[in-house]
Every structure is written in C-alpha cells, then in structure tokens.
Structure I
Amino acid sequence: MKSKELEKRLERRTEAEAEMSKAAEAGDEEAFDKFARRTVKVTREHNEECKRLLKLMGIPYVDAPTEAEAQCATLVKQGKVYGIGTEDMDALTFGADVLVRHLTFSEARKMPIREYSLAKVLQGLGINFEEFIDLCILLGCDYCDSIKGIGQKRALDLIKQYRNIETILKNIDKKKYGVPDEWAYEKARELFKEPEVLCGDAIDLKWTEPDEENLVAYMVNEKGFA
C-alpha cells in the first residue's frame with residue numbers, strides 16, 4: 001500500500017536533484033545544501049552502519065518489522081520509552097502518547113523543540129482516537145490518497161458531523177469531492193490500528209558501556225573522521 005508514497009518520494013528526490021543543479025550553477029551554497037539533503041536515499045547499508053554505531057556507543061535499538069513509528073508507538077504505549085522523536089506525525093496516528101519534533105535540528109535552524117500530547121490533541125480537536133485515525137486518513141497518509149477538495153478544516157468538520165469515513169462517503173457530493181478509485185481507507189485504518197510490531201514485553205532496552213576503542217577505530221579508520 002505504501003508503493004504510491006514511495007513513488008512520490010522518488011519524484012521529490014528527482015525534483016530536488018534538478019534544484020540542486022540550479023543552485024550549484026548559481027553558486028547558492030545554502031540552497032545547494034538544502035536540496036542535497038532531500039536527495040538522500042537511506043539504504044540497507046546505511047541502516048546496518050547505524051546499528052553498528054549504536055552498538056559501539058552502547059545505545060539500544062530495535063529492528064522494527066515494518067513501520068518504525070508503529071514500533072516506537074508500541075514502546076511508548078507499553079511504558080518502555082517516554083515518547084517518540086520524529087518529524088512524522090503518523091506516530092500519533094499509531095497511538096503514541098507523546099511525540100517530540102525538531103529534536104535533532106541544529107540551533108542555526110532556529111526551530112524550537114515541540115512536544116505533542118495525543119490526549120491534548122484529541123481534546124483540542126474534540127474527537128476520540130478512532131475518529132482521529134479517520135481524520136488522518138481523510139487528510140492523506142502513506143497508505144492511501146486523500147479526497148480531492150477536502151482540506152483540513154472541512155475534514156475535521158465532516159468527522160465531527162458524521163464520526164467516520166463510511167458515513168461521510170454516504171453523505172458527501174461525489175461530483176464535488178473526488179474520491180480516489182478503489183480508495184483503500186479500510187486497509188489504512190487497519191494498518192494504523194493493528195500494525196505489525198514486536199511486543200514491548202519482549203524488548204529489553206538496556207544501555208551498556210561504550211566500546212570506546214572500537215568506536216574510535218570505526219569512526220577514524222573506516223569512516224575518515226579526524
């Protein structure tokens with residue numbers, strides 16, 4: 001189901017590569033750096049290197065079977081961790097109680113760290129968690145497209161009025177709002193509510209002492225850090 005989202009990411013990387021070339025020709029270092037970051041594609045090799053680095057640093061990690069945010073949300077709900085540090089708001093849709101954004105941003109970007117509470121989000125919107133999932137699907141997610149013509153305010157109004165997507169589809173004007181063909185909102189809902197994750201009870205997040213000697217050897221000898 002996520003293939004469409006992956007296609008969009010490929011399109012965005014292609015666009016970023018074109019903008020990066022323009023920035024290079026114009027000598028705009030800031031723009032070049034911005035678009036260069038957008039062309040990065042994380043590979044299996046990158047993942048393995050990150051895991052090796054974390055192990056050398058003594059930092060525990062979890063291999064998520066599918067979505068990282070879904071696995072992290074499970075760890076939050078089961079009290080294994082305080083919250084999730086991510087820019088992906090889907091973490092809330094997976095049921096994480098606490099989401100922290102901008103956690104790794106540099107001070108130069110002037111972006112304050114923001115913490116979101118799922119309970120406060122639901123209270124502020126005036127809806128329950130089941131309705132929140134449907135709202136997120138209406139607005140578009142990694143698993144399916146949104147309904148054309150329905151923006152954020154309209155989507156929230158519809159959820160408050162009809163309480164779920166099924167009833168919304170029965171009552172909206174299909175000529176006015178473009179519902180995607182074979183819209184897989186039910187499958188998307190299922191993936192948010194029952195994602196494939198490892199049970200938190202089986203996960204032991206135990207910090208260990210850093211392996212300083214091998215860490216320095218890895219970073220200096222293999223990765224070229226001075």
Structure II
Amino acid sequence: MAMRIAELTALLHLASPALPIGAFSYSQGLEAAIEHGLIHDGDSAGDWIASGLANVLARGELPMLAHQIEYWRSHNASALKAANDEYIASRESAELKRETEQMGWSLAQLCASLEWGDAARRATLAAIKPIAQPTAFAFAAFAHDAAPEAALAAYAFSWVENQAAAALKAVPLGQLAGQRIIVALRKPIDDAVRRALATSPDEINTFAPQLGILSARHESQYSRLFRS
C-alpha cells in the first residue's frame with residue numbers, strides 16, 4: 001500500500017498545474033479555434049478538447065510516452081533520442097515546437113535539481129537537446145516507478161485540465177462549465193490510455209491538419225492570451 005500511495009502522490013505532483021514548467025501559458029491551438037469561431041461555448045469547447053484527446057493524444061503523444069517509459073526502463077539511449085527527435089519533428093507549427101521544447105527543458109531541469117532517478121539516466125536526460133515534454137515526463141514517471149497506464153492517465157488528465165483552464169479564460173466560460181468538460185472526459189481518458197498502450201511504434205501518428213493551420217495562424221493573431 002505504501003508504494004501505491006508513493007506512486008499516486010508522485011503522479012499527482014507531475015500532473016499538477018503547480019508544476020513549474022509553464023503549461024498554463026499554452027493553449028495548443030484552442031485560442032486560435034476560438035478566434036475563428038470553432039469554439040464559442042461550453043459544448044463546443046468540450047467537443048474540441050475531446051477531439052484533441054481522441055485524435056491527437058491517443059494516437060501520438062500517449063503511445064510515444066508509453067514507449068519512452070520502456071526506453072528509460074531499459075536505458076536505451078539511442079531509442080530515446082530517436083523517439084524524442086521524431087516527436088519534435090512532428091510538431092505542426094513553430095509555436096507547438098517551442099512549447100514542447102520549453103516544457104521539456106523545464107521538466108528536465110526540475111528532474112535534475114531534485115535528483116530524480118539514477119545518475120546514469122540523469123546524464124542521458126541532460127544529453128538530449130532539445131528535449132520534448134513527453135521524453136522528460138517519461139523519465140520522471142520511470143524515476144518514480146509509476147506504472148505506464150497510470151503515467152499515461154496522469155499525462156492525459158493534466159492535458160485535459162489545462163485545455164479546460166484555457167477555455168475558461170479565452171471563451172470565456174464559468175467554473176462549472178470547465179468542471180463539466182473535465183468530468184465528461186474521464187471515460188475518454190481511459191479509452192485513450194488503453195488505445196495508446198496497444199499502439200506499436202510504427203502505428204504512432206500525429207496527423208492533425210486543422211490544428212496545424214490554426215496553430216500557424218495563432219502566431220500572427222493580433223490579440224491573444226497564450227503562447228500557442
């Protein structure tokens with residue numbers, strides 16, 4: 001029971017909006033979707049976030065994260081570097097690329113400062129430059145001996161919570177509307193994690209043309225709250 005509690009508290013820490021990696025400053029295209037009329041209320045915000053979870057995270061980020069946890073477990077440095085570089089190359093815009101690199105760097109620095117994991121793997125972590133957020137998160141999850149399915153659920157919940165918070169500020173929505181979005185996506189998070197765990201490296205994809213277009217347009221959006 002003590003180990004289960006330790007794992008839970010570690011993942012709550014990693015999924016917390018208080019984690020100092022800057023997640024609150026990004027909307028991942030949601031703000032641009034509002035600007036172009038695709039999101040205008042709680043229902044449309046929930047639909048947008050649900051689509052991102054099912055079609056982007058479940059097919060790309062979460063499977064990548066699952067495999068990277070295993071690469072950290074086996075300390076396969078070449079596979080880690082290849083997966084990291086592939087993920088960064090898959091980012092659809094300059095903003096999304098900068099986002100994952102900034103958050104990855106911040107999380108890697110936190111892992112090093114708190115001396116999570118063993119020295120050999122921390123050295124591998126420090127050598128991966130630039131580093132994507134999933135790569136650094138996978139290291140932190142492995143360092144706390146978190147089960148892959150629990151780590152993926154924490155990552156996905158953190159993403160959903162951050163998207164809902166962005167919608168609250170930018171649509172804007174009330175607090176209850178944000179909570180409805182989060183509650184409605186609990187089961188889809190479970191589905192996304194199960195799908196990700198069954199995805200082989202060759203099946204990973206991040207095909208999201210509308211997200212890419214909106215993110216690119218956000219770079220020159222006149223008035224904005226978020227960095228992506």
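Taken together, the values in this text are just the output of simple stated rules run on the coordinates, not laboratory data. Because the structure is a prediction, the values reported are computed rather than measured. Cβ atoms are built from the backbone, for glycine too; each structure is taken alone.
Which of the displayed structures (I, II) returns the greatest value of distance in nm of label points 7 Å out along Cα→Cβ at positions 121 and 145 on calculation?
Evaluating distance in nm of label points 7 Å out along Cα→Cβ at positions 121 and 145 on every structure, the highest lands on I.
Taking distance in nm of label points 7 Å out along Cα→Cβ at positions 73 and 89 as the quantity of interest, name the structure among I, II where it is greatest. Intermediate values should be presented prior to the final figure.
On the way: I: 1.4; II: 2.6.
Largest value of distance in nm of label points 7 Å out along Cα→Cβ at positions 73 and 89: II.
Any idea which of I, II comes out highest on distance in nm of label points 7 Å out along Cα→Cβ at positions 113 and 137? It would help to have the intermediate numbers written out before the result.
Working: I: 3.5; II: 2.0.
Top value of distance in nm of label points 7 Å out along Cα→Cβ at positions 113 and 137, among I, II, belongs to structure I.
Between structures I, II, where is relative contact order in percent (Cα under 8 Å, 6 or more apart) highest?
II
To test your reading of the models, identify which of I, II gives 1.21 for Cα Rg over 2.2 N^0.38 Å when calculated.
Numbers: I: 1.21; II: 0.97.
Matching structure: I.
Figure out for me which of the structures I, II the number 28, 59, 12 belongs to, where P(r) over Cα pairs in 10 Å bins from 0, in percent, for residues 105-152 alone was derived from the coordinates.
II
If you rank structures I, II by distance in nm of label points 7 Å out along Cα→Cβ at positions 25 and 49, which sits at the top with the largest value?
Values: I: 3.0; II: 2.2.
Structure I comes out on top.
Work out the source of -21000 here, i.e. which of I, II gives that when helix-only ellipticity at 222 nm (-39500 (n - 2.57) for each DSSP H run of 4 or more, over all residues; to 500) is computed.
Corresponding structure: II.
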